[in-house]
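Colleague: Structures are listed in the sections that come next.
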Structure P
Amino acid sequence: MKKIALLLAVIILFNEIVSAQKKIIVNSPDRKIEAIIVIEAGKASYSINYQQQGVLRSSKLGIVREDEDFSSGLQFLSASNSQQVNDRYDILTAKKRHVEYKALKRIIALQTASGKKMNIIFQVSNDGVAFRYEFPEKSADIKKISAEATSFHFNEGTRAWLQPKTEAQSGWEHSNPSYEAHYRMDIPTGTPAPGNNGWVYPAMFHTNNAWVLITEAALGRTYCGTALQQNSPNSEYFINFPEAPEKFTNGALYPESVLPWKTPWRIIVIGSLKTIAESTLGTDLALPAKKMDTSFIKPGKASWSWILSKDDFIVYDEQKKYIDYAADMHWQYCLIDAAWDKKIGYDKIKELTNYAAKKNVGVLLWYNSAGTWNTVKYTPKDKLLTHESRIKEFALLQQMGIKGVKVDFFGGDGQSMINYYQDILEDAATYHLLVNFHGATLPRGWQRTYPNLMTTEAVYGYEMITFNQKDADMAPQHMVMCAFARNAFDPMDFTPVSLYKIPRINRATTSSFELATGIIFLSGIQHYVEGPEGMSKMSAGIKSLMQRIPSVWDDVHFIDGYPGKDYVVARRAGRKWYVAGINADSMSQTFKLDLSFIPQSKAYAYLTKDGKASVQVFEKNATENKTITLPPNDGFVLEFE
């Protein structure tokens, strides 16, 4: 009887402990952002204010492991004092080369009724909130996560700009999900995704006085890639885990690991559109760069025959022509696409590589990643599936003088597939190979962790425009949206800039619009659509600009824009500034450009005249604003000396 009474007393005491509310506040250094974490009735939640207005209302926190539920029955143990976080790093494939990150951090320690421990780490910077879960105990046993309780609960009336995640093994040759779809723009929060696989990151929202961008980073080897669930009742979005087929053959789907264990960061960028366009949170919170020889890592521009001439022209003579074209354009690379092994062969590729090297052009080769997760037949296929086969192939490529690989048709976001990406990156680095992932997931900051990752598709890119008129007609709004969301942190291989014409397609954009995307879009290697025939139709001034567009940027300055409508940005490389703008609205737009931050006084303007991109020269007074009016689907570039 005494034991029962003692047990009841313990239960009552525990219930009193978990019922007591604990409130922890984490502010940004400038105190404009406030994250409020509450532990009450055994559950953890958080809310976010920006400039004293609510951005997220009470949203859920927690993890469900197969051996323990960390989403309920939680007991508050402690909260650390606010700690300063300072980090500096260099990166070649982002919106600026030298980055400094500052935030304030607090760690909330919790435990379950059985005594198992979990920490929630919050870091708040001037541009947003990040949090992650940590299991600090040590265990050699594999622990498995079955779900995240994490949610993002928006205010009523919030609007959303979201890209659906396609169903696993749907689409052409069962090659989805590949993060390739048009955005649903300016929709009410709570609108269901069109498919069960939900919405991908980055996910964009507008609430009260703030714009919000949600994504994740520090996706190492112990977690799956996540998304947002299909349904968001009452404007509350929950974390979505991958569908069953999204894994490497016989590999793990959901997260599993020994302890201690940290999950990826959940990132919520908060502020103005300028905040989002200039934020670096997606790489600030990525895992630091792996130790590797980086002497071979050289961003650049690439010619690419497939985008206009497709499969039948992956032949020796055509690729030699595109090597000559790259050399003429002062571009660093030429990509030879699918089925090169059968249509050209390894020996003749070696000839092309030697020929290209004499012209200071590096050759990149396409590979099919595919195992059992899809039915794509393009070759080389199955050469990258194991460490043994990869190092054999990569050693051969290094011996041949190949500079990088484009690996296509991955299978999704399961933990084992996430590991497959990183296996390729690590083995490629050993053999001094640059990497481009296609038909792939969002890299989530991998370009910082693996500096040899130059770019990733993960976008409904220009190849779709070349396939059908409907996508070409939707391209202007889609490209503006990609600049705001998809390309916010991670390099994007959209393959932009068609200046002349596309076979069988009437392009909706002007040549000046296309030219501007070459500066607006960020990619470690920028593969251009335009080929030698089209470039020969351009003026000497346009060609010269295409030869000079920098491959690495030092600074960014957002000027104007609105998701799906228009985008104007300034980028600096060394002492030179480039300003690029595109208008995808149905009406003409006039942009008043405050260029006082640019010290130079002379600029070249690339504008549409008589249906073509033309070059003008103007003197710029630093105290004056420059006004430019763009018709629908038009663009401009300003290049300052």
Structure Q
Amino acid sequence: MKTLRLITAVALLCLTSIVFAQQPRHLLQNAWANIDPSTVHPEKACNYPAYSDRASWNALMSDGVGETYIQNAEKYLDYVWANINATDYLEFERSGSRSVMERPFSSNRSALNNLILGELAEGKGRFLPQIINGVWHFSHMPSWVYSAHGYRKDSGRALPDPRDVIMDLGSQTTGRTIALALHFFREEMDKVDPAIAVYADLAMEEKLFKPYMDPTKWKAQSWLGFTKPGEEKPYFWENWDPRNNWNIWCNIAVVQCYCLACKDRDAILKGLNQAVVSADNFLDFVKMDGACDEGPAYWRHASGCLFEFIRLMNNITDGRFGCWDDPQFIARCTYLSRCNLGDGWTVNFGDGAVRSAGSPFFIYAMGRTAGIEEMTRYAYYLKACQQDPMNFYPGSDLEALLDKKDFERDFKNALAESGGDIETFKSDMRKDIPAVSWYPQTEHLIVKGKEGISFAAKGGHNEESHNHNDVGSVIVFMDEMPVLVDVGPTTYMRQTFNKKERYTIWSMRSEWHNLPMMNGRPQHEGGEFKSSWAKADEKTGAFSAEIAGAYEADAALKSLVRSCRLDGKTFTVSDRFELARRFAADEEHFMVRGDVKQVRDGEIIITYRSFDGNRSGQARMTYSRNLKATIETRTLDDTRHISMWGPDLKRIVLRSADNAPAKGTYTIKITKL
């Protein structure tokens, strides 16, 4: 029945996307409107037993889980809470570094999270003094906003200003931790001194609830998606629409904080109502096809938080909120499982990390709760791949701990039914994933071939959330190993999200993606630089898109149709072009992880390797001999890049003659050997 629901929902998606694309659906508001406010139970926002119910906690923390949490918490028994100086905030303005402020801030929050988990596991009061110290520390901070987001204030400065308090990702993440501490330990804090919780309550009000509900902050908090009175379009921040993961990630945290830490029922209901309206703004903005244009790495903070939001609203309304059968919701959930390329790798367009499989416990909870069998099986697959993270934090992934025992039982049963062989089991858990997954609105295509080759291609535009200039780019894997790669983002800094500086970062630019430079010109950033059409054959996986519009007019491009297809062991990409005039050479660029050696004109051998280096394979790249190959080594100096790819990447540059014809086709084939 659950599988039938998924098939039916996906079948309806094509029709629904036509009807509802970019149109307000009010899905969440309609669900909320049918609920009598008197039947809302904020106390049900947390499914955990009370701190004093040690028998329940001991059962929950069995099988070594509690011991792990206790050991982690013991590391912070003598922790010295880091002070964040004014100059730490201002460093963002001076050098662009976010980490000078964020590192100690996150370290403090991690300490408090671990202490909370350790105390819940042990229950002896050993960690309570440090929990109190942590709550006291955060309660007396001038702001919970990251220095990188302070520019949203009227002053545009990184330093906190008590005259202009806003809310951001740092606020919601910290607020969620404080709310859980108050929920579990308020009585214990009051035994020490009631002032502890009083200060925490004041901090929650001033740093979270008040700015969240303040209409004068709607521009600074444009992620809410609200509209200025008298205008039709929502607030934008510097021409950037952030109704992305910020929206739903913040809104789920706000709902949790209201339910767990606010004592005023009327305020709770008003906060929940605003969260529902705002979350609908997110759903009405993102595409109906379910793809996450921010990349699968942001799926947890976008679609994952959407699941959390709906689950929490169902918890506090005794299941009356519903929404589980919505086709957009189901498509957003399954996007993650379909982006997996095996061995922990995933499609990583935009700012996404290439290794971001997700927590099996969270994904299992999603599949079981929402009735999406594909996600349940994907959770089993991740477990079989030994991707079994237990690094939870209060109020989010910790929720899945309640499903741990059921997950372990169901996983063992599924493994036994598959015959017990782990490789057969992994294959069984993925056999229902479509060979071709096409997202027509976002223009993402993912193809998994029968000969161990997978590829992804995209159209879209160059002002997507977490955008790279990558319209038409492709990613190719062979035997679950990367061959043609998307480099991904550097460590986040001021330049990363500064409209004027973002594309000074090399890995954001099209010439460092698997794309051509035409007439010596790369693609340009901006929403107007886009594909004019993109299409895919959902039977064969063939992809094509007109991408001339992604280049500025000075490229003199009349047309540039990029096509790619998979035929057995050969992946082919071709660019059919027509220029108004020729004034510079064209260059085809391909980013490669592995060793690259030119054998002869028109032929290159690529040796690719697994992430751990224990497996390898080879592929032959062939191309027209009127293109001349150069092989470059790009030494990586950013820690984020190095963690994904190692010390370097190769770039294959196939260059035409300076006076090449103004019309023609470049065809490149990569064959698995």
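Colleague: For mean count of other Cβ atoms within 10 Å over residues 52-59, which structure out of P, Q has the highest calculated value?
Modeller: Numbers: P: 17.8; Q: 12.9.
When mean count of other Cβ atoms within 10 Å over residues 52-59 is computed for each of P, Q, structure P gives the biggest number.
Colleague: Could you figure out which one of P, Q the value 22.2 for mean count of other Cβ atoms within 10 Å over residues 308-315 was computed from? Intermediate results must be reported in sequence, preceding the final value.
Modeller: Numbers: P: 15.4; Q: 22.2.
Answer by label: Q.
Colleague: Next up: Match the computed value 0.40 of FRET efficiency 1/(1 + (r/R0)^6) of positions 244 and 476 (r between Cβ atoms, R0 = 35 Å, to 0.05) to one of the structures P, Q, and report its label.
Modeller: It must be structure P, since only it matches.
Colleague: The value -11500 for helix-only ellipticity at 222 nm (-39500 (n - 2.57) for each DSSP H run of 4 or more, over all residues; to 500) was derived from one model only; which of P, Q is it? List each step's numbers first, then the result.
Modeller: Numbers: P: -6500; Q: -11500.
Corresponding structure: Q.
Colleague: From which structure (P, Q) was P(r) over Cα pairs in 5 Å bins from 0, in percent, for residues 100-259 alone calculated, if the value obtained is 1, 9, 18, 21, 19, 13, 9, 6, 3, 1, 0, 0? Display every interim value, and only then the final one.
Modeller: On the way: P: 2, 7, 14, 18, 18, 16, 13, 8, 3, 1; Q: 1, 9, 18, 21, 19, 13, 9, 6, 3, 1, 0, 0.
Going label by label, the one that fits is Q.
Colleague: On to the next question. From P, Q, which structure was Kirkwood radius over Cα pairs in Å = 25.6 calculated on?
Modeller: Numbers: P: 25.6; Q: 26.4.
This value belongs to structure P.
No lab work stands behind these numbers, since they all come straight from the coordinates. No experiment lies behind these values; they were computed from the predicted model shown. Cβ atoms are built from the backbone, for glycine too; each structure is taken alone.
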